[in-house]
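Structures given as structure tokens follow.
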Structure P
Amino acid sequence: MRRLSSGCALIFAALLAVAAGGCSDSAREEQPAQVRVTGLSVERVMLSSVPELFEATGTVKAKNSAQLAARISATVAEVQVREGDLVRRGALLVTLAARESTAGASGAAYAVEEALARKRLADVTYERFARLYEEQAVTRQELDTRRAERDMAGQSLARAREAARAAAAVAGYTRITAPLDGVVTARMVDPGSTVFPGMPLLTVEEGGQYRLELAVPASLLGKVALGTSLPVSLDGDSRTVTGKVAEIVPTVDPVSRTFTLKLDLPAKGLRSGQFGRAQLRIGEKQGLLVPQKAVLERGQLTFVWVVDNGNIARMRLVKPGTVIAGRVEILAGLSAGERIVVGGMERVVDGARVE
């Protein structure tokens, strides 16, 4: 019985050894080899001086624009332009129908003719009495009366001419012309519309000169100087343009607590009404700047490849900030002294050994 038990024990131990050896071999076959990556560029993240920026928003507007409004009560007879039309200075844009104004101008013209006839008669009468006075055929009193009549006729003629000019000006209000070369950006009326004094008809903007008008917090008043160049980004435009501070309106809005900053912009490719953002430099701070190419995106994730002390590459989610001269400020996710991959990122996988 003891020999049999010893033999069984030896056989069982041998079977266990074979089984264990088979399991360890299969485990070694299933475990993948660690990926090794060479030829990468690695940079240590350091604290550096970072400009402290404030992003102000605003709207692009034409530097020169004119809103044309009615000066009299009338009916719109014709509108010769549409939105987007280019117009030249002095071109007829809108014609108004106002019978009262036309009739007033005609009546004033007739009044001038009548006053002129009275003045001529008064002049001739005075000259005749002046000769008779020299011949002592009339008295001094009669001559003075004719002189007074002549002077009053002259004054009446002057008043009639002034009234005629005023009536002609009012009649001219029925013809709305372009005050500048530009483009029609808004049309508020159509033929048949009734308009009243002060009612807007059209808006004409001068092309070729645009400004970005920004609303800036009052606390930053005095921190931006005239002539300063600022980077500007515009909605619908992938490029970044440079705007120059052309005007600072120091008046602070009591509701929004902001003042207006106006930037001159290059005219190419711009249009009125675009939404824009400008970066205002208001100071400096300490921060982390990394090369822009080192910051990667995958779906909704933004990350960098960090190389740890064991030279193992790990994906690290980060929160990027402002882009400054080809480098990105990292607001969260990295610490000073850590190493990141800045070249060859396309070959890196999480857990790879960097050599």
Structure Q
Amino acid sequence: MRRQIFFFCLLCFCVTTLNAQDPIFSQFYAAPLQLNPALAGNTNAPHFTLNYRNQWPSLNAYVTYAASYDQFITSANSGIGLLLVSDDAGAGLLKTNKVSGIYSYRVQVQKNSFLKIGIEASAVQTRLNWDQLVFFDQLDREFGATSPGGTPYPTEEVRPDDLTKTYFDVSAGLLFYSPIFYGGLSIKHLNRPNEALLGINDNLNGGLPMRFTLHGGAEITLAEGNKGRPGTFISPNAMFIQQGDFGQINVGAYLNVAYVFGGVWYRHAFGNSDAAIFQLGFNQGMYKIGYSYDMTVSGLAQESGGTGGSHEISISISLEKPYKVDYNDCLKLFR
């Protein structure tokens, strides 16, 4: 009961202030379109990804699903993509669904250096389940939100007429890459859409805060592959994200050894340490499967009685013939 009250209070505060943050995958390399629209089109053949994230399962906090398709169209020198994201906060309390169309265009800067420009147009729908909300005037010191008989305590809050919000969203991104290193910038919510559900005073709502993401890394080859066997390389990476008052920095490295890959990252939120991230997976032919665990190291774990960490599973399917195309870039971890 302590954990439920803690999380219900947290969610009620978020709904009241209407300040939302985007879901962010720890396995950013397995969700490239969610990271930066300029990453659309990293393969010449169709590339599909599936992502699942369960954040703080002990609190029934956030569950996020994503699916995407993208590929490069050589004749148009462009990448195209389709992204679907579904985010569930509080076991059905607040649900958000998004569908995005993505386009990127590639410009050759030097012989083996390129710049890609990407744009994303999205339709988003958010739905609030009012019946699952717990307000402060419903909380009893001894029994919590429900009576010993299981009946919820009443509230004086008035239920709004419409608990669904639909809006249009625009994002853009840049990506520079060469055979050795890459760097990118993405800006989400350029049009600052109004995602307020309660509509108490729209003049006080400045819209969904823009999300700024700076990310970059390098690829260091340790051993070349041969006879269809993938090589060995390490890719150190860093990512900085800021959205409104929320911000985080991820620093770590990705290592691929033949058919096995893994990574270790550290995530630091503004003002406090957040989590240590451990990843492991394998790739065979057209398939790439990964699992990661976020070990919470912030004070939230103690205050809530334990979060359960965060779990992610990613599945990537590329219809490109394995190792038949030799890309002269440092974007192997995204494929």
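Nothing in this text is a laboratory measurement; each read-out follows from the coordinates by a stated rule. The model shown is predicted, which means the values in this text are computed figures rather than measured ones.
Quick check on the output: -2000 is helix-only ellipticity at 222 nm (-39500 (n - 2.57) for each DSSP H run of 4 or more, over all residues; to 500), derived from one of P, Q. Which one produced it? The partial results should precede the final answer.
Numbers: P: -10000; Q: -2000.
The structure behind it is Q.
Identify the structure, out of P, Q, from whose coordinates relative contact order in percent (Cα under 8 Å, 6 or more apart) was calculated to give 27. Don't jump to the answer; show the numbers that get you there.
Details: P: 27; Q: 17.
Only structure P yields this read-out.
Out of P, Q, choose the structure whose coordinates give volume of the Cα convex hull per residue in Å³ equal to 136 when calculated. Please list the in-between numbers first.
On the way: P: 299; Q: 136.
That value comes from structure Q.
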Candidates P, Q; semi-axes √(5λ) of the Cα gyration tensor in Å, for residues 53-132 alone computed = 54, 19, 11; producing structure is P
